[in-house]
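In what follows, structures are represented as structure tokens.
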Structure I
């Protein structure tokens, strides 16, 4: 069984243009995910899937393999499962039993030991779960969140099956269950999960709770927050800046 890190890095980005190549302490954002994957002892290959030649060239400079995907698999509404299936079509030696370690390039601060722990945890539980997904404890109370329907009315945004509390939108916080949000740190799964379900979660997800500093980049403010972190005089012992190969 091989362990393959896949980093999805398309050229387009609406919130931060050319986000995957934007500079962060002297290195393109994408390079941080490549670098941490190369440092993980249980990862055998590091592959960037992209539709963009500049991203492809950057990925190779930092030591990753590259698979060019068609532009229709790199649009705003493209799904992760589609690019993984394309990757399997291109790299014929990938087996359904091989392990996929999914690392999004918008998450630059990762501890390689944490990724290794996630891989080991999934291996220990792979008969019971389709995938592992990293999560953090929610600060907001999702049972008190709302969406706006097409007719303009507010409707509860949560799944009522989770709470077992009558009228949770008006219930005391103390009796509502703790919830978690997927944070983009790491996902671990066999390629067979994508083949079976068409996505990277499958039918049963093993939660991997992150309790260390990490931050996903969606907007410029997120980028500034991480830049401030990287400007600290004392960074964790496990962290080092990426190097070109």
Structure II
């Protein structure tokens, strides 16, 4: 279904990082949002968050027209929980899904905050690595325009790459804050504050609404999959054990 110009009630599900939450929005904007951070309580926290924002906005689950979900990259458990929940709701309700990456959501939030410089979104991937993508400044109404696609980096390699690129970047995300000292080697690079430290459900909701308004069609539940960019930690540990000489 093409939602351009149509009233729409949207549920946004955010679980890609340690921040987990939900938001309900319509064509007028975000109606309710809630989130908690830390302790990786995605499974326990997500369902109550959805119930809370629906109650706060006087919306029944059956009223939803579309579900937006952060597909990563980020924490494996969080992504599985969020994407599985979005797919289950979409299938049960017969509605579509607007997927967005965690890096897209971070860049969109930076644009909403008024940045006029290029943005590099950096998510902490653990194991001394980060996920990152770079975006051109356009305008909050158009959403971020990706310049460099999502990729897994060692922080020092990302720092070298950014230092060789254009000056005046704004780095956002928990990876940017964790490795700020390294990344600030790049001339004129600034690291965003705590409010741009994680993708939030309200930023995801606004980005999804903007994409619907621009004509993006929701995808089916079966076409929605997490973006991992690397193997799960369990597989990495298993492979490492197999490579140890005996």
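Comparing Cα Rg over 2.2 N^0.38 Å across I, II, which is largest?
When Cα Rg over 2.2 N^0.38 Å is computed for each of I, II, structure I gives the biggest number.
To test your reading of the models, identify which of I, II gives 3.1 for distance in nm of label points 7 Å out along Cα→Cβ at positions 40 and 168 when calculated.
I
Here Cα Rg over 2.2 N^0.38 Å, for residues 80-119 alone was calculated and came to 1.60; which of the structures I, II was it taken from?
II
For which of I, II does FRET efficiency 1/(1 + (r/R0)^6) of positions 32 and 136 (r between Cβ atoms, R0 = 30 Å, to 0.05), calculated from the coordinates, equal 0.40?
II
For distance in nm of label points 7 Å out along Cα→Cβ at positions 128 and 152, which of I, II scores largest?
Comparing I, II by distance in nm of label points 7 Å out along Cα→Cβ at positions 128 and 152, the maximum is at I.
Out of I, II, choose the structure whose coordinates give helix-only ellipticity at 222 nm (-39500 (n - 2.57) for each DSSP H run of 4 or more, over all residues; to 500) equal to -10500 when calculated.
Traced to structure II.
Laboratory data are not the source of any read-out in this text; all were calculated from the coordinates shown. Predicted, not measured: the structure shown is a model, and the values here were computed from it. Cβ atoms are built from the backbone, for glycine too; each structure is taken alone.
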